[in-house]
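Only the coordinates and a few stated rules stand behind these numbers; no lab work does. Bear in mind the structure is a predicted one, so any value in this text is a computation, not a measurement.
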Structure 1
Amino acid sequence: MLPKVSVIIPAFNAEKYIAETLESVLSQDYPNVETIVVDDGSTDRTPEVIVNIDRGVMLLKQQKLGVSAARNKGVNFAKGIFILFLDADDLLEPGCIRKQAQFLNNQESFGAVFSNARYFSEDESGKRNIWDFPVKPKRIASLGSPEKNQWIYLNENPTPMGTVMARSKQIDEQGGFDTNLSGVEDWDYWFRFGGRYKMAYLPIPALLYRFHSQGLSRNEEHMRSEIKKLMAKFQSTSYFITLPNWKKSIYYLKNGGNFLLLDDANWAIENFSLSIKAFPVNPWAWFAFIGTVLMKRRAKKVLHRLRKYIP
């Protein structure tokens, strides 16, 4: 018998999208899928929409505790050998569950497998625009061993939720999502997971990530606050503390660039200065620091143009 795959979907006021999301799961060509939706205190018709679908979807309910608590609750009820987390407004690509489950079933040394994502948006007429997820394939493919994983995840999150299928045994050993984080909890989770287990890259389309203004990741003020919390958490780990200074310098440089893109020039300057302090001969750190100080208003545009050259 094929291993069961549990798909866990946290949902809050998702009545507009949840039916299409569930259809992308229920229409998969893998015969042993358990679909779990955890309603996180919705005040709209989300639970009713799920019940009306009536195709074996497990509906769990909780008061409004946040997406991390919802995912953790789903894990507690999941019976699958493999687990895939999916957001309530995103869509799975056809055939992805079968291909990822077959990979993990045949490659027992890997704790998780991840694949490609694409963005999509819809205009007022319902016309759908689709484009590639803006993460360099080389960066994604370099994930693998725990040592490589943690360095990649320290600097960026190349695996959107819905692209990663993991073994339930390792998820149980790893522990849950951090309920003190919102919008970056997946980044933190895979940083911790990747530091313990091997992860494999399977180059297939796995996820359509819905791009719209209501998403947490589009709220820059919220994201600035949450990323600062996450960075503080990363910097307190033994992994970060023991990094050589030149690597810390690269980390602070990239961190500053991220805040510059989030329109927080002051925090960007702080990180660029930390990059210089960690490794004073890093020329990119000096360039970023001086350039941002002199051209605060234009620095974001300049960074967009130079980003592909920054290591």
Structure 2
Amino acid sequence: MLPHGIPELLNVYRDGLLCDTLPFWIPRAIDRECGGYITSLDQDGTILHTDKPVWFQGRFAWILATLYNTVERRPEWLELARHGIDFITKHCFDADGRMFFSVTREGRPLRKRRYLFSECFAVIALAAYGIAADDASARQRALDLFKMVLKYHTTPGLVPPKTIPGTRPMKGLAMPMILTVTAQELRKAVDDPITREVIDRNHRLVEACRSVVAQHSLPANVVEFGAKGCVTWSPEPIRNYRDYKATDFDLAFAQWIHGINRGVLLPPGLDEQWLISVMHTDEAAMTYAGVFADFVEELVR
């Protein structure tokens, strides 16, 4: 049974999407002359400019295909998703297999950036469309593109650093986060080990932490959600924000400081949240479990 008020909220958001947001973008955003979608619209629908961000072409195609897959099998949504996929395929790839960041209305390249956001949105668009249209070639293209993204992101030198590493070595979080979501969407369309390894890696980490909690009968819970996880210092599972505020902040803060001093830097808060991505090896992921076990040993000593 859903909590009180949730059905009403579901209706609000469903009506907002289907009766307000989509009727604004369709047909205004659909470029029947040149293909793809025009995205720079004023609130009255007036076109502000016609350049097309490639990531948005993928995003809108994914939205339309996902609506077809999960809400209602409207032929219009499937046709409009294909409309975007066709534009992406024809105009948005460079000769090296990478994608442009933006193109003109007609599809001529304007900008190509170092990072791989356009490619990730194309992966989820192809995956969702592959499901909607039962198109095996689209699903395979999504998988091949995802593997190319991983190659670029894991091979030193293929993607130049954003800053000078010798001055300030840093590692961004944007790509690990978007790659995790991309893998989640892709695994709906293809059965390939590469789409499951992140979830499996996180599950091993969660189970290792749960083993530590059980071994010492700690007033803590380890929560798992796809590629995310966290330790909450509460004897009972957290069900709402009131429960969350009642967690033991002193223990959470002590664990956070303990981890920082051992090379594990997670966002500060009342829980120790982590996000496993395709960039993490098993060894890197399990480093957290080892540091957590060390903290507990010191705690119960």
Structure 3
Amino acid sequence: MSPDSKTGAPQGFDIVRQRTLEIGACVMANPDHPQYTADKVVTKIFPGEKSAMLGVMDGVGSGDEQSVQAAEITLNNLLRQDSLAIAALTIARARLLLKDAIFKSNQEIIALQNRVGNRDADTTASAGIVCPSVSGEGKFLVTANIGDSRIYRYRPKDETVVQLTKDNSLTQTKVDAGELSPDQAFTDPQRNYILKSVGDRDHVKAPKDIDTLVYEVEDGDFYIAVSDGVTDNIPPGGFVIAVREELQRSFGRNKNKPDLKKYARGIAQRASNIMNQSTAPHAKKDDIGVAILRT
């Protein structure tokens, strides 16, 4: 069934426009340790329903279960936002909130490393806040990123899927230098070698060391945060297909809007199917985190 070119809905379905933002998320554990997951997700609509947050944290595997704690520390600091700042959220304040939360997490994780004697306890973090423009007539997304978790935008009206954040990884430096194409980067043996993380005492010494970007938001956009459990298993072209097709599948019978939890679960399940059932050389067992925000 072909999607509607403006909304992404299956033909014959109509999306009822909501004034509020919508969110959904899914986490799946690595089958090698089903009792816990190092991936954490955040989806939160702030009071007033004019701004919201999404994000993914992926505890780095070399830190074992202490990296789960690192991801939890970052999650908690992102959720622990000052209510007065949220009430008057601007692009500048959103950037400050994200940088401060992630840098505070960096310092707390370094303290954790010192306590347990494990300097490998760290995490990635890719988070974004949608906030209103000064006039109140438009919206912007402010992203903050450390590591190789990512935020994408799916814009159904032109069916584009765009990666918004930029990986802090060795493979990304090769792409930037023109040594690899994005498709070649997907199978690069060094794709999981990250150059910066939350809990990094060498490269994250101040909030300014955290990368932030700002994007204009359009009504009907979907913002999708994913861990590398998704992007290491689903090839770039396959991810675009998954984003489009799983949105269509998220519309239930006789419903006029997508179920974003079902949408997130559908994308996560595709990654899980590859890691558990595929013999492809790129398949990698890992935790999976997906968070979705619709504007």
task: For the read-out helix-only ellipticity at 222 nm (-39500 (n - 2.57) for each DSSP H run of 4 or more, over all residues; to 500), a value of -10000 was computed from one structure; give its label from 1, 2, 3.
output: 3
- request: Consider the structures 1, 2, 3: one of them gives 1.49 for Cα Rg over 2.2 N^0.38 Å, for residues 108-187 alone as calculated from the coordinates. Say which.
  value: 3
- request: Output the label of whichever structure in 1, 2, 3 has the greatest value of relative contact order in percent (Cα under 8 Å, 6 or more apart).
  value: 3
- request: Using the calculated result 1.17 for Cα Rg over 2.2 N^0.38 Å, pick out the matching structure from 1, 2, 3.
  value: 2
